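What follows are several structures.
Read-outs: derived from the displayed coordinates by stated rules, not from any lab. Predicted model only: the values in this text are computed from it and were never measured. Cβ atoms are built from the backbone, for glycine too; each structure is taken alone.
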Structure P
């Protein structure tokens, strides 16, 4: 269980570094008199999106094999990457 927690933490932490959400959060912090409301709001948003991801993954794996979900996620990431590089996303 501890291994799963550490692995999940590291994957999410590295994935979120330098992404547009973190940059937007930094900009909001520069405009706020107190950083705590920005920190609390960003933390709650990440918690909620994580809960949705966990619940959706748990639900989907009841009906779709995990290998199919992994392959689909890979294809979606590639498509998003191509669209981003081409300026259409």
Structure Q
């Protein structure tokens, strides 16, 4: 579904298979299972994520393999990419 210039407040928002353009999100829970998503020029204030489906199982597996610090290292790799090179993950 395509959402344009809509405001979402104090609700749960399913991301999978949806498109959001110019939308505002405040006090929402984003639910994401790894499906296609388009988001452009949106504003966000106070939100949390709930992962579902295969994505949830994959993240839990990574957590079991690498623990909290390893998961944070992996997430930082997506949000703060460096110059490339090797990442050392703690095993535990």
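When distance in nm of label points 7 Å out along Cα→Cβ at positions 8 and 72 is calculated for each of structures P, Q, structure Q gives the greatest result.
Given that Cα extents along the principal axes in Å, derived from a single structure, equals 43, 29, 23, which label among P, Q identifies that structure? It traces back to Q.
Using the calculated result 1.5 for distance in nm of label points 7 Å out along Cα→Cβ at positions 16 and 80, pick out the matching structure from P, Q. For distance in nm of label points 7 Å out along Cα→Cβ at positions 16 and 80, the value 1.5 is produced by structure P.
-28500 is what came out when helix-only ellipticity at 222 nm (-39500 (n - 2.57) for each DSSP H run of 4 or more, over all residues; to 500) was calculated for one structure; which of P, Q is it? Value -28500 for helix-only ellipticity at 222 nm (-39500 (n - 2.57) for each DSSP H run of 4 or more, over all residues; to 500) corresponds to P out of P, Q.
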